[in-house]
Structure 1
Amino acid sequence: MDYRSSRIITSVMKKQRTDISYLAKQFHVSERMVRKLVRELNGELTETGLPPLGISAEGVIDFQEKTESLHQKLKNFLCDVDFYIYRLNASERKTICAMILMNSEGYVTAAELSERLEISRNTAIADLNELKDWFSSNQMELTSQVQKGYKVKGEEGDIRNGILKLIELNPDYSNYENGKVWDVFNHLLLRELEYENRVPVIQKIISEEEGRHDFYFSDFSFMETVFEVLILVKRLSKGKMLSDIRDSIKKSSKYPFSEGILNRIGEAFSIEIPESEKKNFVQCLRRKSYLKSSTTNVDEIAIPVIIGEAIYHISESFNISFYLDFGLYDVLVDHMKSAVYRARSGECLKNPFGNEIEKKYPEIFRVVEECVKPLERYIGKKFQKDEISFLAMYFASMVEKQKMEQAKDQKVPVMLVGAMGRGTMKLFETEMEYFDDILEIAEVRSSHENAQISQKDIRMIISMAPYHSEGIPCIRISGPILKKEEIYDIRMMAMDILEKMQNETEFSEKENKNLTFKKEGESFLKEDGILLNAEAEDWEEAVRISGRLLYKTGMVRESYIEAMVDTIRENGDYVVIYPDLAIPHAEAEKGALKEGISFVRLKKPVLFLDHEDKAVTYVIGLSVLNADSINDILYNLVKMFSNDVFKEKLNAIKTEKEMYELIRDKI
């Protein structure tokens, strides 16, 4: 079982109609592969006494039998899944590792993680090395000690914030009900907080205290508060407390609410809640949105919450999980705050790729437009179409990256061909477990079947009898029990095919027409497009420096340089997409010739449009011919600059050659 199996069940239970075309689109696979996933899932369902899923002639998936107890039995089935049954993908695995480490009292060894997550020790060590940078970027430190293992060090508030963000950025897109969670990954993540017995109690207490104090949370804020209390209980049970803060916070209207909730939580779980926790919890309550509240200073509280809800609902629509990607989430929040400011002040923002984004990603555009309506109602202003397209562009970059991540876990769809009976073929299928990491059995047939095979659905054939299919590689084996040399040959062929699959373009011939893309092994950046310690008096000069580098490397015409400056004058400082980072650009028709970037590190930061919070040291000039490339560049730049350890490397590098070697494969 993997994330796809989990989502098939939740989709069927949540929707009135779920068809294989919908799931194929969600998983970026063929409909044939969805049918295979359903068959595999049915094997697990029937083993536990649950009814199998059926697929109608129209491709609609539903349970073949429905009883009153099915809903509860399915929840129990999903909650019984463990790491042995559920195959974590790389992002899920590292997210779970981070959660385990933050909740561990002492040291955790790679061997312990390997055994617990059912992964190899080498995989565990590789994940831990990657997580060191992630912890550093989030104000924590992952320390290691010989013969002891790994341990997270940091302020208690930072550790709790890290845990909360892991939960909030990887939510269960079905409802939490009585402590049960539908999504298997979310269940495994929350299990580190012992949520199953605690969440129902916490929900009940908070709900009752809402009525007692006449404060009523929005649904989003209610669950956020539940998670904050869940983390509080877990940390206090380990003797980990927050530092005390000023007594004046007791005068807040939220203090009795905080005290009421936490006093009852302490009684329910037999833990002592110190006064420092009650005072700190007031700050949590102040950051929530309320359907009913006596609080009047709502703007600075409500807007971030409504933004968070909008991001949640957009992510839900496209099954986006941020995993450990806090940086991109923060960029989205900051961009939406800026969008609110622009809408209120009447500023106009022009997106040079707006029409292309809307045309290429109509569903993303529509969902973003729908999900920001509560924010529009709150501020009493509508967002411009170009503003919506900028938000759609961020989410499109995440959807495309998610496709790429899933492609890394891609397996070769193989057809098994035999000349003997069913028992022999079952033994043959069992032998294929040698290749579970790289092959996926898509079809099994006898050697006399000559039905046409789709090269899209089948990429490799393994046969016990002479068999030929035009254009599909075939390996002939001697029988159902594989010999050593056959195992080697199969794996070598599978690896070659997988490499070809991963290098193939995902776009159709029609979509590729007239578009240019970065080829494998190439970079958008050239070494002579880099300048370090450049001196600029103001933002205009900084932008012109980046433009001249684009011109020097043949990416743009000379006219493009001034067009970059004019674009910012007309549309504002939206090009400052992350603290210390700006990406000036202009419309392609203003002189863009090729896809590419320039990279400028200034000697001293400059302010964009004299805004003190828009000081920039890094100016990345863009020459972009279509929206697909800017999606990719946006995502990669945010990943780079949100990693504090990597940012320190960028700051420390002395020469353009060293900088090129560091970043050429990352953009």
Structure 2
Amino acid sequence: MEILPSEYQHIDLSRNEKIFVRNIMSNDQYGYLLLDTNPAMLPNESMHTLVCSDGVLFLKFFEGFEDATQYGIIMPMMMSGLYSQTSNVITSKLLSNKALIDKKGKLKFSINILYVFPALKREEVAGAGDESLREFTKNRCLFKEDLQLVRTGLHDLETSFLAQPVTEVSTESFEINNENINSILQRIAPEYVTIRVSSIADQETKAGADNELLVVTENDAAVKAFRLDAEQINIVNKIRKGDQLILACAGSGKSVLLIAKCFKAATMNPDKQFLITCYNNNLYSLYTWFIDRAGLRAKNVTCLTFHTLCKTLLLRNGYHAAHGDFDGWVNSAIHRLNAGQIKERYYGIFIDEVQQFEPEWYKFCFNLLENKTNDDHLFVICGDKTQKLANLQRHGRAPWNAGEGYPSYRGGNKNIRIERNYRNCIEINEYINRYVSNAKQYLLNINQSMELDPDEFLRGKSVFHGEGVKIKHLLDRSNQGEARMVAESIRQIHDEYGIPYDEIAVIMFNKSYRKRFVGWNSKSYNLETPLMALLKQEDIPFCTMYGTDESWGARYGDDGGVRFISFQSTLGLDFRAAIVCGLIPLGEYNGTRNPNWEQIKDDEEKFQEMLKHAEDDIRFLYVACTRAKEILHIILPETRETSVYVRMLEDAE
């Protein structure tokens, strides 16, 4: 039996609850005890959830209930009020998941909601009230003597109470195990799972209580749930009230942890409003997809890109926001908030990609808190640990170095560093480490006085194996030739490795470039058009995650097949497989493809400018390659003699 979170010492548990947890831990049967959950999302409520192979028990402790004479007076009101509401919400959530019900719409496993009275004996209240209360006391309550059985007779106790479920149960045989438990957790504790688009869309997937697309079975699926590991769950539960900064390497799961904590806080505080904001539109669409599947958008969690947040607040408060005037939205919103003309406030605000924020944006978000002058709020900011950010932080110019009246993120658990890489498989992670090493050495060879931060391109330790990296050299150096090679990779990844199209990304540095390149057998560069035509011809679905002249970009989770995405818009996203391509223009515009640095050094201003461009291009490649979880294909259109970037990528093999 496992406890989640495993580091639960900071959770406010009573003496009897602590004894209960210790006794649960002494059992070696399969199961999980989830502490301090609020599956019904009721204000000021919390329960412990016991998941075993036969069903789920939800336990609400009444520690201070010691007067047996009051039981018959208070409990009828509890039964018709809190208990009934809790039962209805939890049942509705579980029944709305197609994976958990039979063809008749009945739940496949038993659930019961138990009120726990550690200070009362069953015999003291067994005769209280009418017949309905006596039945409730018998089938829905645990007492002092029952708790004493947890250590040695847990299975019998579970069997007894699961035999009296709160909703009708299917006659089909069903055992809760590691193959299906994540679908259950996604409904009752969404903060402990992350979800991804699955391989097969199911036309019969039904809308649930919140009209979301639901987690269903692995072979009949629209969405799949994956449980966070123990370390991630402990980090989620370490994010306490007040202010917190999370800085970590690419692939560390920062975004997953950020939204998991938001889900935890939102379910425990259903009467409060929470905001998630970020810079990147694709990351926004990913967050929105998560929120919808947890059923929280219609309740108390809002996600907006920062610019859209400013526009939305202006419009809600009756002020003009001109179409496309992004800077105008920001300046006006800041002015209106400072003048007390924006009324919206949030109990919790979560900022991702904080390294992309200007200090004034950061201040604006902090000032949207409803309790900013004390710690009765949640303000969590999250970003990549990069050299640029380290330099800004060292000189007091990081976005969060806002001065007096704003958080300092010093001491306690206010600053979290994550060392593990949950995104990239070991093989891809090791390849990227070698690429980073090559890139750093290249930069040092150019400028030996350059100070390289050891945390530049911070890499965590990967935890799983995958197919790894495949370098593909383009022989037919033309638009059609590169399109055929990318299509070949898509077919191989899908057909040989079973990766669904929705989990394959084609990440292009440039989809087109209006210039003819020496040795390129097309008048100008254009990968996008012939690739789209080829995929249409082969009936391979695809969508663009960037806007075109014809349509808006797709959102994460849309049923669109292979994702076309640019280097600049991949931040925060990951895919099971990625094909990095469109590299022929890399370094062409800024002259860094294969420069003569000795000649350039004669002009110091130009030298520093080009050095910065080279660093940026190296970082672009780094970000693109780190999007792949299991499989990474890189299409090289040039040779090591004509491109320094090709040389770095080849030498990393």
Structure 3
Amino acid sequence: MAHQHKSLPYRPALDGLRGIAVTTVVLFHLGVSWMRGGWLGVDLFFVLSGFLITSLLMAEHDRWGSIDLLGFWTARARRLLPALVTMLLAVLALSSVWTLASRRASVALDTLSALFYVANWRMLLSDDAYFETLSLPSPLKHTWSLSIEEQYYLIYPLLLSVLLAITARVRGRMKRRRVLAAILLALAAVSVWRMVALYQPGTDPSRVYYGTDTRAFELLIGAAAGVLLGRHDFGRRTTRPGALDRFAAWAAVPALVIFLAACVVVDDSFSAIFQGLLAALCLIAVIPIAASAGRYHSPVQRLLSVEPLRRLGLISYSLYLWHFPVIVFLNPQRLSMPWLPRAMIQAALSVGLAYLTYRYVETPIRRRGFAGLLPGRPAPSRVLAWCAVPLIVLGAFLMPRSAWGDTEIVGDTSKIASTPLTYTPAPYVPLAKPHVVTLIGNSIPDSLAAVYPQSAHPDIYVQTTVNDGCDPFPGTKLIGGEPQQITPQCRAWQGRWTVPITNGKPSLALFFVPQSFVSDYQLNGRTVRFGTPEYARFISDSLTTVRDKSLQAGAKKFAVTTLACHNLPFADVNKEFALINQTPRVIWINGQVRTWATANKVPVIDQYGFLCTGGYHDKINDAPLYKDGLHFTEESGPIMWSWLAPQLQRLIR
């Protein structure tokens, strides 16, 4: 049944909370060093959304006795889609010119997943780690959170309708609401349990970070609060606060301080965040939300209603949409200047685009429907609105085929070999029985395993024991003379990286020599300089450690790879990238690897000899070799495996 929908009373302090939440996220993505946990602002948005949507739906149910599902979904689409579509069209246009050709197909898929609100699962299944810092991020990586919210908007009203029908027999309105809130909290507890159960310290947290099932508790906690408090908070204004009003007003400031402190001190390496702490922070976030929505105009409401925060909250949705593409496209290589002025330009442009989108897209459509997009021209407005989504789908199909502009962001173009790299594999003959091969190392073997064509090599089953940016041997990497912090996740992995080998009993363990060897290291408080005899011993000892642990864990044989040459972008602003790009360093490391391998009778698979003949190659068989200068593409990965798999067979025999 269609209902005449009535909005909740306006509470400017809620916009102030939105302003705080989006500010923490933007500062985090800008790279502000002291905002290490700014991504928690998304969690504040989740709890707030659960609270507001439930308060709205409960008010509708109290008034009409049911929930107009179609009306709700239509209102949500009209509220959220226009700004999203505007941003996606802009990203498609810019990606046609400014995105690596090898990454355009990936960005096109990101666009479609964002449009259809499955971006969180797309990012997860594409192995696009949220906290990855070495590869170039997608300009749409941030849309994962919008997808979780929209999935909630799709499923939750159905769930709430069912729960309201089930609890209808409970006598007394408040008792009925308490039972309903208890059910929602029980469901939230299941989601928390999923996060704790699936999270493995020492490994990438993307599964629990992106998963709808592991993030639902944040929205459900807000929903439970909406059931219990929404009717009270959005009641008539009062100057005589009750006990609940006084508690919320008193506790809101310390609760908000605790939450903001977490945004400063908690980063992704803080394992407790995925082991229950995030749920505790969401419960804490309920307090300032309740105080901001409350009928009593408390001091905290006045604080959060200050005009700059309120106005920032009004454009928070559009600001969230625009800030990440702006940061990605105005990267250090395109905007070559110190970090602070670049960040100020990125922030200012993001705010400007957000305001324009709010003023000329969001507001007219929210007030007058799609006919309000072009003032005084309702028919063209509707045509423009209805053509936007098909245009995005068409653009996502055509964009990877674009030949516009100077599309490659590369390092030193003089390093690119003049002769093309080609490889024609011999027919592959499977071995008589299957074998397991374990790849050990960082994100490179991880990305290579992700594109392994199992059907082409049915006799070899690939497993990994990997951790991005983490070494399976002792030592602290130095970049620019500064020790790089070893995270708790890395330390945990260093203590358990042999577990997959013990479980899998591979016929071969293959260690991918890490790019970290290009840097100086700190051992037991002493600096070991690259290129010295002491550093050569460090490489030898590290390889021995990995070999011995692999064989002791159950691997039947052990082999190593050489390092390939690379041409990473942004080497002028990233000291580690600059070292990785230095081919003489790579050659020296490979020499030490071969010396150790010869002395220890360990086979070597020569990536450098295969990929770097005649210099650095950006393509193989005319397919992009790397998607970001470092990791193999979906096109080059199978070619790489057609070269690698026969060598694995030879070593296994």
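Values quoted throughout were computed directly from the atomic coordinates according to the rules given, and no laboratory measurement underlies them. Only a predicted model underlies this, so the values are computations on that prediction, with no experimental measurement involved. Cβ atoms are built from the backbone, for glycine too; each structure is taken alone.
A value of -10500 was derived for helix-only ellipticity at 222 nm (-39500 (n - 2.57) for each DSSP H run of 4 or more, over all residues; to 500); which structure in 1, 2, 3 was it taken from? Derived from the structure labelled 2. Structures 1, 2, 3 were compared on mean count of other Cβ atoms within 10 Å over residues 40-47, and the highest value belongs to 3.
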